Structure 1
Amino acid sequence: MNTEQKRKIAACAYNFIDDRDTIIIDDASSSFYLALYIKEHPEKRLAIVTNSLLAGNELAGLDHVDLYMIGGHVGGHLAATMGDDALENMKHFQVDKAFIGVHSINFDVGITSIATPQMQVKRVILNMSHKVYVLADSSKFGGGYLSVIYPMKDIYKIITDDSISTENIKKAQKENISLVIAR
């Protein structure tokens with residue numbers, strides 16, 4: 001689960017959020033830690049869209065958060081909305097920044113995933129966001145799944161932990177990918 005790394009990544013990601021930003025947080029565990037961090041740091045007023053019931057539960061009722069829940073079918077091990085209703089609901093939102101977790105980062109092909117309804121949600125997030133931040137602990141690098149969610153050129157920044165290999169840092173630099181290492 002890499003809990004400590006995900007907490008560091010969340011704290012680092014928070015630094016890229018400006019007061020009064022409109023953001024979306026997906027249903028990944030890394031994104032959930034960002035929701036927890038936002039809950040504990042009320043100094044920024046935010047509008048937050050999410051399909052995660054867990055993140056929504058943490059953010060609901062906070063004075064510094066205007067929360068928008070994406071409707072749809074609830075499924076998956078992360079308690080999130082997905083499916084056609086969720087995808088349709090998402091079309092009505094436009095956000096400054098997206099913060100998403102991923103299954104895998106492969107510098108040759110992009111952000112990859114297993115084919116699931118959650119993958120479809122992640123694809124729509126790209127279209128509704130001005131900047132996409134990928135929250136990925138170092139274990140997510142190098143592999144690959146069957147489905148490509150995003151090409152690397154569509155990612156604004158990847159935020160990871162300090163256990164990332166030198167090889168992956170060099171690959172990111174070679175591909176001109178903005179990689180931020182949380183410490």
Structure 2
Amino acid sequence: MDPSRIVGHIGWGVKPLLEKLMPEETPERITEARLKFLEIYGEHLVVETTLYPGVVDVLDQFTRLGKKLAVVTNKPEALAAGILEVMKLGGYFRLLLGGDSLPNRKPHPEPIEKAIKDLGGAPERTIVVGDSPVDCEAAKGAGAYAIGAAYGFRGRGELEAAGCDIIIDDFSSLKSVIL
């Protein structure tokens with residue numbers, strides 16, 4: 001399968017990804033494929049995964065400044081926790097919500113609203129950084145400010161169309177945008 005077909009669907013979660021890539025399959029077959037996908041993904045969480053330049057520096061600075069950071073992802077929570085652990089990033093975040101943590105996942109605003117509530121924040125003082133339209137849509141639905149990361153899986157055009165408030169081209173830019 002052409003990888004470009006896959007990249008366009010990353011961010012929505014495994015089941016929607018498989019439904020888009022295998023539209024002719026039955027729900028039962030999608031469920032089987034999802035379980036196999038998660039099994040294989042769990043065994044290879046960070047193969048060929050590297051941090052974007054500047055990530056640790058930015059997270060260090062935000063942590064020193066007392067910023068309350070959370071990860072809200074459509075990945076299953078256990079897999080996301082494993083990635084954070086292997087990449088040595090878990091200590092930066094006060095909260096992790098996965099796609100299986102709540103009844104709704106992004107683009108529904110519920111996960112962002114829950115993170116804001118759990119961290120004692122306010123929507124108008126919350127910034128969501130994401131690399132996909134689902135992130136921008138969830139942020140805006142929760143009343144938060146949405147920063148699109150054009151260095152991720154989606155380009156600037158998709159993030160602009162999704163209504164991101166600002167778009168950055170590298171992670172290090174967050175310091176100048178937020179501080």
Structure 3
Amino acid sequence: MLLSKNKQFLAEDFSCQRIASYQPFNAVDGEGIRCSVYVSGCLFNCKGCYNKVAQSFKYGELYTEALEEKILTDIGHEGVQGLSLLGGEPFMNTQVCLSLVKKLRERYGLTRDIWIWSGYTYDELCNESEDKQELLSYCDILVDGQFIQELFKPNLAYRGSLNQKIVDVVKSKISGEEVLYSI
């Protein structure tokens with residue numbers, strides 16, 4: 001499903017502030033050992049989505065301060081490289097994601113990286129609503145683009161279909177143009 005380019009769409013219009021799953025200390029969702037938060041809710045409805053259940057904004061558990069503190073404490077463990085935000089769609093859940101990434105940066109500075117998976121492209125997010133642009137400003141690496149089943153290729157690093165890109169957001173901001181991440 002392609003969403004309209006209406007920049008007035010805010011996550012608060014849909015988000016129920018829930019997460020589908022929290023997976024601490026995994027080595028699948030990005031480089032190194034990571035703490036992965038799968039938010040609930042996505043309107044893209046990609047055919048072949050691997051996490052279809054998380055498309056419902058009402059799925060999973062309510063995001064609480066206690067859960068947030070557990071995630072932040074886990075991220076502080078030695079050997080954890082960073083936080084991964086997946087879904088669902090993180091940019092349709094900016095209240096949850098912004099709360100977490102702001103506190104992560106306050107507590108750990110730049111010693112932990114932030115990876116986000118999104119159906120939006122980098123270019124779309126750069127021209128989106130303020131809440132989405134603010135979340136993007138905390139992101140180090142963005143795996144962008146909707147999953148397209150016809151472009152599925154097994155064993156792609158960190159993505160499922162050939163149209164999806166791994167964008168180095170930090171370098172992209174510095175250069176003023178999209179810079180792909182080197183694996």
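Assorted remarks:
- Among 1, 2, 3, structure where mean count of other Cβ atoms within 10 Å over residues 29-36 as derived comes to 23.5: 1
- Volume of the Cα convex hull per residue in Å³ - highest-scoring structure of 1, 2, 3: 2
- Label whose coordinates, when helix-only ellipticity at 222 nm (-39500 (n - 2.57) for each DSSP H run of 4 or more, over all residues; to 500) is calculated, return -9500 (choices 1, 2, 3): 1
Readers should treat all values here as calculations from the given coordinates under stated rules, not as data from a laboratory. Here the structure is a predicted model, which is why all the values come from computation and not from measurement. Cβ atoms are built from the backbone, for glycine too; each structure is taken alone.
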